[in-house]
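Next up: some structures, all given as structure tokens.
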Structure 1
Amino acid sequence: MNAEFGHFALILAFAVALYQMIVPMVGAAKGWSGWIDSARPAALAQFGLIAISFAALTIAFVTSDFSVRLVYANSHTAKPMIYKISGVWGNHEGSMLLWVLILSLFGAAAAVFGTNLPPRLRARVLSVQAAIGSAFLGFILFTSNPFLRLDNPPFDGRDLNPLLQDPGLALHPPFLYLGYVGLSVAFSFAVAALIEGRVDAAWARWVRPWTLAAWMFLTIGIALGSWWAYYELGWGGFWFWDPVENASFMPWLFATALLHSAIVVEKREVLKSWTILLAILAFGFSLIGTFIVRSGIITSVHSFASDPERGVFILFILALFVGGALMLFTFRASSMQAKGVFAPVSREGALVLNNILLAVSAFVVFIGTVWPLIAELAWGRKLSVGAPFFEQAFTPFMIVLAIVLPIGAILPWKRGKPGRALRSLRGALVFAFAVMALVYAVSTGRSALAVVGAGLGSWLIAGSVLDLWMRIGKSGLSRLLRLPRADWGKALAHGGLGVTFIGVSLLMAWQVEDIRVARLGDTFNVAGYDITLEAVDQHPGPNYDSITATMRIARNGREVATLYPEKRVYPVQAMPTTEAAIASDMFRDIYLVIGDPQQDGGWAVRSYIKPFATWLWLGFSLMALGGLVSLSDRRYRVAAGARGAPAHAQPAE
């Protein structure tokens, strides 16, 4: 009965979403206040009903109700509770239900926190949000119903994919969806603005917090996915340019561009059409990511194996919303008149360059991702586009972006002088060159990647610090503590990007890899560390069998750590997984993997020394923290610019 109750709540949510899509939009066009005001309770009701449906599915997983087909296919009685819960979204149907739950959550939040928005704009935003919800609720109900029953319930389930039974993957999808789906609010604001033909500084202030929240969650989601790949897959890498990784990275690049473009609209009321286009593209690429993961057109360790018919349905939704928004943009863009002018050398000019670099780099990633599909469809050729293409085509844009970022941050609005800006950044430049010289001194004969990456990262960090220092002028530290939180957030985010640059470049340039067969008691040296394979034992887990190695690490005769890498086998799915053991500090990771037993009695062992790997996660964390700090700035609260505005300030259309 619980599953039927959840299904019924989902059907009611679909009906409410259809109402919310039509009635407030008509009311906004006609000026009927009652119809306009109905958007808010409808958004709250839709969220409540989907939350009930999601709770019903969660209860089915937690109680191991194997009469529900989805629970049977993705759970098991012996599975730990955390993975019973994460099993709710560890499959296509459940993850789509989480998708629409988060979509309705953002709609409800816009209804609650958007009370200071002009009522017609709010009604249109919520109506567009409901249109997206209606499409995906229809998709779930007609093609991906998570509440289907089995006629003869089995005694136990088939278990969740072992690769997904990990804390990183338990948290990765919710945060990623909060980012993906959060961009729908910026999209809804963009479409509502196109319908009204109005984009101004107030609109930019309204849209920025939602974009910032989505960007922050997407940053966390990407970081969690990268961290999971790093330690769970046993390959020792953090990014593989996998199509599914690219699917989350492309909207992040567009969202980053949108955040910076919205600043120009807010401060100078220029780049209006471009900002609207970015809002459409950011959410559009989120939908492309959804299509890539669920259409079955690619194979990935973290994609959903779905039939192509579902992919066609999602492709139709993508064409409907993105195509429709782009058509509306074509007809309305000319009405978005810019009010200001600016010189190429100015903060506006730097932000335009920032946007161009981010947008073009996103399209480079997109072309590399879809080109094998195009080649196969058009010419029948099977091609593979791997890391070398992405690294060579994408990296130059990031280098230019890193060079420009600190300069653009201190240029004045409207017109600036590059010489004055560079003189202000002399300290940052000296610091960057000093770091480059230090890195060069210890990496003679190795790749230039370490020198360039460390220099660019140091330039970004020092530039962020100097930007804060210049803002306080001669006021001293008391002024520093009174700076707006958005300034602190920007410094943290830009500094976090610099830390990430350093981590990526030093890790890729200086890492040491060793693959060998070791016998019990053998000691071998890797980059100055003596590693001893002391024991290999079998241990039973809650729903797996584990072969665990005991490996002692010493340096210069002093013990550094004892690590326990594992090789697990999950009997239900007869699938092995690798559990790397990692000893981390601020300057290096010691990364050990135990492989299969060999015929001579030894064990395959992979060892990695990864300098500055921790700086990757530190950089991601600082960027996300910067977003959170900026979001707490009272100037960027939703509808801050509308306070004191008349309730119906917009003319009827």
Structure 2
Amino acid sequence: MRHARRESAHTRPGRVFVLGLVLAATAAATAPAANADPPRRGPADLGANVTVFDPAMPVAEIQATLDAAHAAQVDDEMGTRRHAYLFKPGRYGTAEQPLQIKVGYYTEIAGLGASPTDVVINGKVEVYNRCLADNGTGNCLALVNFWRTLSNLTVDVNGAGQDGCRSTANFWAVSQAVSLRRLNVTGGTLSLMDYCTAGPQYASGGFIADSRLPAVTNGSQQQWLTRNSEVAGWSNGVWNQVFSGVVGAPDDAAFPNPPYTTLDTTPLSREKPYLFVDASGAYQVRVPSARANTRGVSWADGLTPGRTIPLRDFFVARPGDSVREINSQLARGKHLLLTPGVYDVERSIEVKRPDAVVLGLGHATLTAVNGSTPLDVADVPGVVVAGITVDAGTKLSPVLLRVGKEHGKRPGSPLNPTTLSDVYFRVGGPHVGKTDTALEVNSDNVLIDHTWVWRGDHGVEGFTDTQRWNTNTGRTGVVVNGDHVTATGLFVEHFQRHNTVWNGEHGVTVLYQNELPYDPPTQADWMKGSVEGWAGYKVGDRVREHDLYGGGVYVFNQNNPAIHTENGFEVPRAPGVRLHHVMTVNLGAGTVDHVVNGVGDPADTSRVGTPVYVAEYPAP
């Protein structure tokens, strides 16, 4: 949940508003009669919660199925339904009858082609603001538009039949835990905000990778990472916009006005695995290779470099399958495909084999039971975990996802890193959650490619904000002990000590976004010894080499606005530890006294919504 936000840069730049606690009463909102499950059809090996479309199907039938899915999921923020809608190669929709898709919570829309150009949607794939007041006509924003996926297809933008404003762009108004990957958008513009509804139109995303895009309106998006893509243009930016290996990216020489951070190449990348259907109709999984110092899309010259694994080499799991069976299949050499749903995990799913693939569809969710660690990855190279959400359970877990048992055991492989792509974490929200640490990385040579690690600031548990501090407990979001770990798109929020602790050498982060916890009851509850507060990003005192590009720490101490946090970032004073383009910002309550190590002015209520920037630390 987000509170203070700059009003839309697209419509009325430069003004600042404070959004009050308008979302608290709506956190548990669900769609009424539309909650009936949508029609389902799909191949037996992908389960009941996967729907596969064929271009021979009537457009009206596909449209009706997807409209029903959206009606069921548009308000189901904390629900348990999960679904993937997959499109076989071909063209869907016409100039006169476009296919116009709206995407709700826990929904994946993906093409089944080997290339994004193999599936073409003549129409749109969109997310609009949710309007949370005045019978759904006012207080329209995208601040809680989480948990949805769009990938591996072409959108030939066609707004036929839509009103004048809606027809001006393909709208994708989202916040965290939403990815756009392997997209080819033609024939129109892409807007990352919904400027067609009433205000305030705030948004807090987001992530794009491996995509070829037209002119993009960023608008009110406060932070965004675009990686290894092509853009025809980019307009607007609120606080922190990062481009890494992007052809056509804007220049960042005038930082912070506009607030762009641009890397010519991405230090390390690996695209997310994807399903496709080959010429014989067989299902395959393409697992892209890791690449260093890259720029542009992976599919420009044909098939994305990597390896192809037949679906028959996967154990296709469904909710209700036991962990014992899943581990047995992994031990026999199978990879793991988690079909959409919620999986209760009483003991760890153990990934021990090099190059094993764990791929989730439709935001498959692993929930810790009895204090378990739902996913445990061994110190082996090349494991790929993608497309899953890991939830804390009601009993305290030491960690929710662990990569490597102990730092230093095995060096890993710099050319074949273990990779986490679109892996999300929740502590609270749909139910009580408790963990010491959400993500712990002990192995060397690991790539974290887009994660949102969230201790819930709202949910359906029925707690007041003061109760949540002692009930939904999460000490640390991310702990990195391994060396040569790279993170592209690290979003970590609301944990009760340091949100991120980075102890490994030679770490690199490309975009970091953090909100400090909203709910410490008193300053005494928010102390690190004699220091007021815990920095949102902590680099270990012994580290000598570390780089961060584009980072923000936000403060909104709604329970006690008098609370102070001394520094947003805390790092050792070493010449090899470098922060590039970092900032703090006040969202309406509390104070961060400095950006990093005593440098930078306070982010306090005298400048709500106006960031405090430090261009380089240490100063050149």
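Just so you know, all these numbers are worked out from the coordinates, no wet-lab data involved. Given the structure is predicted, the values throughout are model-derived calculations rather than measurements. Cβ atoms are built from the backbone, for glycine too; each structure is taken alone.
When Cα Rg over 2.2 N^0.38 Å is compared over structures 1, 2, which one is greatest? Walk me through the numbers on the way to the answer.
Numbers: 1: 1.02; 2: 0.88.
Going through 1, 2 one by one, Cα Rg over 2.2 N^0.38 Å is largest in 1.
From which structure (1, 2) was FRET efficiency 1/(1 + (r/R0)^6) of positions 263 and 383 (r between Cβ atoms, R0 = 35 Å, to 0.05) calculated, if the value obtained is 0.30?
Values: 1: 0.30; 2: 0.85.
The structure behind it is 1.
Taking relative contact order in percent (Cα under 8 Å, 6 or more apart) as the measure, the highest value among 1, 2 is held by 1. Taking FRET efficiency 1/(1 + (r/R0)^6) of positions 183 and 511 (r between Cβ atoms, R0 = 25 Å, to 0.05) as the criterion, the largest value within structures 1, 2 is that of 2. Each of 1, 2 could give helix-only ellipticity at 222 nm (-39500 (n - 2.57) for each DSSP H run of 4 or more, over all residues; to 500), but the derived value -21000 comes from 1. When FRET efficiency 1/(1 + (r/R0)^6) of positions 287 and 343 (r between Cβ atoms, R0 = 25 Å, to 0.05) is worked out for each of 1, 2, structure 2 gives the greatest result.
Which structure, out of 1, 2, was mean count of other Cβ atoms within 10 Å over residues 167-174 calculated from, if the result is 24.6?
Working: 1: 19.8; 2: 24.6.
Among 1, 2, the structure yielding 24.6 for mean count of other Cβ atoms within 10 Å over residues 167-174 is 2.
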